[in-house]
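Novice: What follows is a set of structures for review.
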Structure I
Amino acid sequence: MAYEGRIRAFHTYMAYAQKANSESYPNIANLFVALASSERSHARNFRSLLVELGVDLGETQIPQIKE
């Protein structure tokens, strides 16, 4: 589902940002945070639409990110 894909992308980008920060690449980390913010916005929009349509979203699984 598109909603879950956006949630997955958000968490993936945030993990990349954390890794970039830990390796002293703050500008790259900022890029990943910006991408994550965009994905979060997309997820919220999808969620609002799905709720409006009466779709049961259930529990969304947060992905495990490998390092």
Structure II
Amino acid sequence: TLEIDGVRAYTKEGWFLIRASNTKPEIKIRAESTSEEGLKNLFGEVTKVIKEAASRLGVKVEAPKWRYKKT
């Protein structure tokens, strides 16, 4: 059996990972970029894709709660 925990994608601005939460009925998104602007762009694109998919499926999504953590 193959189980997939999430999807990671790489872009010119960095990478992002989308996966289901193990403890709550929500989607977790993690991302890294070399700049804060790049990170905002990544989250913007990910949010757009999720909203489009939810709309096609007839699923309601709430606005994301972003937390930026500099490392």
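Nothing in this text is a laboratory measurement; each read-out follows from the coordinates by a stated rule. On a predicted model such as this, the values are computed, not experimentally measured, just so you know. Cβ atoms are built from the backbone, for glycine too; each structure is taken alone.
Novice: Comparing I, II, where is Cα Rg over 2.2 N^0.38 Å highest?
Specialist: I
Novice: From I, II, which structure was helix-only ellipticity at 222 nm (-39500 (n - 2.57) for each DSSP H run of 4 or more, over all residues; to 500) = -11000 calculated on?
Specialist: Source structure: II.
Novice: Could you tell me which structure in I, II was used to calculate relative contact order in percent (Cα under 8 Å, 6 or more apart) as 43?
Specialist: Source structure: I.
Novice: Any idea which of I, II comes out highest on FRET efficiency 1/(1 + (r/R0)^6) of positions 3 and 51 (r between Cβ atoms, R0 = 30 Å, to 0.05)?
Specialist: Going through I, II one by one, FRET efficiency 1/(1 + (r/R0)^6) of positions 3 and 51 (r between Cβ atoms, R0 = 30 Å, to 0.05) peaks for structure I.
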